[in-house]
Structure I
Amino acid sequence: MMINKKILRSAAFCAALMIVMVFSGCERIQKALNRTPAGPVEAPIPVFAVNTIAAAQGQIQDYLALAGDIVAGSTVDAYSDVAGKVTRLYVSVGSRVTRGQRIAEVDPSRPGMEFLPGIATAPLAGTIVSLPAQVGMTVSQAVPLARISGGNALEIRLYVAERFISKITMAQPCEIRLDAWPGEVFRGSISEVSPILDPASRTMEVRVNVENPGSRLKAGMFAKVRIITERKNNIVKIPSSALIQRFGESYVFVAAPDPNNAGITLAKRRIVVPGILIDGVLEVQQGLAADEDVIIRGQSLLEDGARINIIDRVAPLSVN
């Protein structure tokens, strides 16, 4: 009987403890509910980090990139009037000569027959660029003794693929770059266009006159040439990475102040008409004005009117 009383008292104590715990939990829940705002919670407005660049107004030019060796503009070989042995050279490679100046002496004598030596002379004024003849060599009238480059004129011979020949015209300007003079741009122009194509390679030969200030360029140098095929001035240009093309539309985003809050910057969507694209630089024909702040990084997630934070303003493109 005593055991049953103890069991009953323990059960009653447990039941009372559970009731206290339940009411205590309900009280904590009610306090939490009392702290929760009664109205709806507003989500924070997202702000996107972007980089911008000012749209530039300047020049853009299309070109055809080719390469070739610089050669002397006019070269002439000097020959002997007689066949025989070269007994004397009057010049060396690099020598400047005038027309009629002695180049070499050739002795036409044979065993038992003595003749006066023949003198080979320069057919024009210029510089000795090659001297195949050597003392002791036997030559004929068909063997050149020296090669003479007339004046300082230099040219580059290029070969244009058939699909580009419609873009080539006489006197077309060219930009010339050489590894020997890194960072410098030399000028030239097309001086000769072949009237026929090589049927084997389907290319047309083009010759470019090279301006050589200070005589720094030498025959034999390898040159990279840009033939300027189209040039536009006073156009608006931006990096091509700023352009977005979706659903048949081309547009960019520009940074503009919020008219209702001067401290907030918004992304504004602008429909544009793109022009030619050269080396990552895009011409904008319509829809954008010079000096507008164009978003070039972070624009892929933007919508019209989105809030933005400009992290960096990139230096504008060159006007040339």
Structure II
Amino acid sequence: MSRQALLVPVIVAALAVAAPVSATPASPAPPAPTAATAAPAAVATVIGSTAGVPADCAEQMAVAPSTIHSGGPSYTVPHDGVITSVTHQANSVAGGHIRVLVLAGTPAVSVPTTIAGRSPSLAVVPNTLNTFAVRIPVLAGQVLGIHVDVTGLACGVIGVAGDEVSYQEPFAADTASAYTPADTDAPYLVNLAATVEPDTDVDGFGDVTQDGCPLGAGTQDAATCKRPNTKITKAPAAVSASRIVAIAFKSTVRRSTFQCQVDDKPYKTCSSAFTKRFSLGKHTVRIRATSRVGVPEKKPAKVTFRITKPDR
């Protein structure tokens, strides 16, 4: 860091877990949702670290990881999803705020790195491990950084050989579109840890703690997130000479929509009763429902029959 703003270790007077501080970030619009076919196990991943003796920074400074010792903590987002909470180990400096920065990749000195996301300004409680609830959509490969707004606030923790951070000062946390570090300093790590959750329906809410309906984009209410199941109410005979076949069906979830597949061809939108003229031979029709909030059926209903020549 600059010679007048070197990271300086500050011994923490007391360590206690703060009550979560709620924050409502002005998140960027999430990308358009994509169709989901099944709900993966929703597991949260913690990246970054607050372990070690806190070290302070200059006013309006931004800091990001440069290199990390083998086996050290990762500050890189492991998968697409949402950062739902962050922690920061405060020193004794009062009146300070941090801001979480999400960088497009690991920065290099004098090379601009795009700011892909950021939290609101978060008020830090001194001498405490602060925990903040946030909602920041992220992509795999993006990197955590931190901004501090007052002199002496702990932006880093003392690391070991191989740990190095980059820094930029001053840094306009509200408006900057890129992070362009001026230099590096060692041995330090960024004083920040973050919980990253999957976001299956890409609606900007973490599937583990924020989204009661991870398969229904834009819906967080678990009560409206039932998975539909198609029930066949009228099926053709297993063997028939009639080439005109009608199949009636309904969903266990009201206001569902349907798609039908004939003999492994692509699914197409359909409704009950599905009626079609078939050729001679064996045929299979599959029908799948999607609830009104976008939750798909897990296993389509299937109807199999054979069309034969009529007796003469």
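Some notes on this structure:
- Across the set I, II, mean count of other Cβ atoms within 10 Å over residues 78-85 reaches its highest value in structure II.
- Comparing FRET efficiency 1/(1 + (r/R0)^6) of positions 118 and 286 (r between Cβ atoms, R0 = 41 Å, to 0.05) across structures I, II, the highest figure is found for II.
- For 0 (helix-only ellipticity at 222 nm (-39500 (n - 2.57) for each DSSP H run of 4 or more, over all residues; to 500), calculated) the corresponding structure among I, II: II
- When percent of Cα pairs over 30 Å apart is computed for each of I, II, the one that comes out at 48 is II.
- Answer label among I, II for the case where relative contact order in percent (Cα under 8 Å, 6 or more apart), calculated from the coordinates, equals 24: I
- Label whose coordinates, when distance in nm of label points 7 Å out along Cα→Cβ at positions 102 and 278 is calculated, return 4.9 (choices I, II): II
- Comparison across structures I, II (criterion: FRET efficiency 1/(1 + (r/R0)^6) of positions 62 and 246 (r between Cβ atoms, R0 = 35 Å, to 0.05)) gives the highest value for I.
A short reminder: the numbers here are calculations on the coordinates, not readings from a lab. Since the structure is predicted, the reported quantities are computational estimates derived from the model, not experimental observations. Cβ atoms are built from the backbone, for glycine too; each structure is taken alone.
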